[in-house]
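> Given below, in the form of structure tokens, are the structures.
Every number in this text was worked out from the coordinates using simple rules, so none of it is lab data. Source: prediction; values computed, not measured. Cβ atoms are built from the backbone, for glycine too; each structure is taken alone.
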Structure I
Amino acid sequence: MSVQQGKDALSPSHGATALAFPKEQKEWPIMNGRPLELHGPPIHLFHQAFSDFQHTFTHPSLNLTANDYGNAHRYILVSAELYASEQQRHKAILHSLNEAIGFSLFSLKSENGAMPDGTILMGVAGNLKVLVPGGIFELKNEIGEGSSDPATQGSLSYRKMWVSDKVCCVP
């Protein structure tokens, strides 16, 4: 897929709807295994960090601290609560989510208007002066709310961020 195809693709919130996503996958596919034949090469080929993550995550001697468990427990508690709106849920869980994953989520907006609910920024080759989207967070208040699947919307948001010429922080 070319950068232009990514720019021409539907907005993430529209492209992730049940009606639009099959067409989106035919015209501008994302390699997420839906359908199964739409998958790319192993991610480990692109950067050593992916291999390092998988090795660390699956290693039997992975040492989690009491603080790690506490952060995960607090996140589970606030996530299990019922909220009247997506905004209330987002406000309630954001701090504990940041603590649990060890990253801060930032609000970013691409030139084409894509704005996921949160973005993890990472330095390029250890350079913290050049930050790029390293992860996308999409949130729905409850399963089935909204018109699109948050996992699919996150994938499409990630694509829009990476093909944009400009991405800016939103206060």
Structure II
Amino acid sequence: MRRPIATFLVLASVLLMVACSHRNSVSYKDDVKKALEQAELKDITVSEDQDKNTITLGGTVHSDDAKAKAADVAKAAANTRIIANEISVQPVGSQSEAKDVASNLDDAIEKNYKAALISSGLEKQHVNFKAKNGVLTLTGSVHNANDRQHAEKLAAGIPNVQQVLNQIEVRR
């Protein structure tokens, strides 16, 4: 009697693990791309990192409203994925200047964040960062969850940061 019950429990556990892992491996990239096209946002690029549960939007639009609309459409189509909105806003007739401004802002964000890490003592940990069109992506590793949260809070307080994507891992 015990053997069939044990076999059943093992089989049920395996099926549950397969079902859960399958759910995490579902791609939303195509759904997001279709939704953006239906919203007449055809010039937006979409990439997905399933391991980090992230959809990244790229490309250019001509207004902040179009950038916000793209994020809203992507969030609606991406289920539980985190949306990193790296879309560049380049107003018609000012594309070249807008690129230069965005690049300078990203450089300033990175310099200011580096200074914030130093002043907080977090520079000794392995926090890496990259700014792109106002999105500050944090990677690397820290010693504990409080340091991870502190790094994110510092990033959110940097001028011109529109979004923080915290992908820092906690070392155990």
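> If distance in nm of label points 7 Å out along Cα→Cβ at positions 35 and 163 comes out at 2.2 when worked out from the coordinates, which of I, II was used?
It must be structure I, since only it matches.
> Related question: Which of I, II yields 28 for relative contact order in percent (Cα under 8 Å, 6 or more apart), as computed?
Derived from I, not from the others.
> Output the label of whichever structure in I, II has the greatest value of Cα Rg over 2.2 N^0.38 Å, for residues 83-130 alone.
The structure with the largest value is II.
> Still on this structure: Where does the value 0.35 come from, among I, II, when FRET efficiency 1/(1 + (r/R0)^6) of positions 43 and 155 (r between Cβ atoms, R0 = 25 Å, to 0.05) is the thing being computed?
Derived from II, not from the others.
> For structures I, II, calculate Kirkwood radius over Cα pairs in Å and state which one comes out highest.
When Kirkwood radius over Cα pairs in Å is calculated for I, II, structure II comes out on top.
> Could you figure out which one of I, II the value -12500 for helix-only ellipticity at 222 nm (-39500 (n - 2.57) for each DSSP H run of 4 or more, over all residues; to 500) was computed from?
The value was obtained from structure I.
> Out of I, II, which structure matches 1.1 when distance in nm of label points 7 Å out along Cα→Cβ at positions 107 and 139 is calculated?
Among I, II, the structure yielding 1.1 for distance in nm of label points 7 Å out along Cα→Cβ at positions 107 and 139 is I.
> A follow-up question, please. Suppose FRET efficiency 1/(1 + (r/R0)^6) of positions 27 and 67 (r between Cβ atoms, R0 = 41 Å, to 0.05) works out to 0.95; of I, II, which structure was it derived from?
The structure behind it is II.
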